[in-house]
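Next up: the structures, one after another.
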Structure I
Amino acid sequence: MRAPCTGLLLAGLLAGCAAPPDRGATIAQLTRQADAWDRAIVAKDRAGIAANMCDDFRQIGPGGEVEDRESFIRDLLAPELQIDPYTVEDFEVRLYGDTALLSGTTRMTGRYADKPFASHYRYIDVYVRSDGRWKVCSVQTTRIAK
């Protein structure tokens, strides 16, 4: 004879099963967040830049150099640097549980010490979800040859 299934047992089992986040909504959220971060970088908005970053953030640059969170922010805020608004091409978000890989290409222009610069690069940003919030923990950029 089977034991009767009670509503209490079923409620207890279901309480431990949180619904998985909607994939489309997560991708849309990460896309908006990455776009807002790009705008904060162009605007030199320290708070906006920092709010999107993990405390142990690292960037690996096109020459293999490594920047930490503070040096990354400091370099972006340097008074000699002005970055023009830019767009991301070939943007893609790939989700792996609480990790997301955001990648694309960018043609960036601007001025450094009043001298114009232009760069074309491919990047990948690694975002991690912790305590319900997504933050970028690692960035790697690679120059695209002319």
Structure II
Amino acid sequence: MEIKKSEEVLAEIHRNCQLALQSITDILPETEETELREELMREHEEYEHFCAKAAILARDKNIELKNPGPFKKAMMWSSIKMSTMKDDSSAHIAEMMVQGTVMGITALKTTLSDMSRDMADEDIEALARELLAAEERFEKIWKSKIK
């Protein structure tokens, strides 16, 4: 098992947030129900908040963060468009959000468990745990919307 450094944990936080923001941006135009749109926009705002915190930590600790490449973004966009073309119901959109959130939760849990305890940066670890808690909350919200 590879032990992850604080820099890698911060990179995972940033990547997680960037992918979530991109997914929400891609799925919003496919969402007509007001309640779902409001939840998507609320979560988008929270992810932006986490991105800003990660950027501040990166700046303060002299860590360079990279955004997902255009190919990854294009793949996500096309996947969302194809999936909603087949089924754009509120329940299906909620299922898609659950899937994405679970992937984020899994990545964060794996990253945190692989984090080097002796080299752990308290601020970075705290942000990772805060994001994990938010994603677990989002998962419950989306699961409640699957009918």
_Origin of the value 0.95, where FRET efficiency 1/(1 + (r/R0)^6) of positions 33 and 121 (r between Cβ atoms, R0 = 35 Å, to 0.05) was derived from one of I, II_ = I
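I, II: which one has Cα Rg over 2.2 N^0.38 Å, as calculated, at 1.07?
Numbers: I: 1.40; II: 1.07.
Going label by label, the one that fits is II.
A value of -27000 was derived for helix-only ellipticity at 222 nm (-39500 (n - 2.57) for each DSSP H run of 4 or more, over all residues; to 500); which structure in I, II was it taken from? Could the numbers behind the result be given before it?
On the way: I: -9500; II: -27000.
Only structure II yields this read-out.
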*Kindly point out which one of I, II the value 19 was derived from, the read-out being relative contact order in percent (Cα under 8 Å, 6 or more apart).*
I
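For structures I, II, which has the highest computed value of distance in nm of label points 7 Å out along Cα→Cβ at positions 113 and 137?
Details: I: 3.7; II: 2.4.
Between I, II, the highest calculated value is found for I.
Read-outs throughout are calculated quantities, based only on the coordinates presented, and are distinct from any laboratory measurement. Everything quoted here is computed from the prediction, not taken from an experiment. Cβ atoms are built from the backbone, for glycine too; each structure is taken alone.
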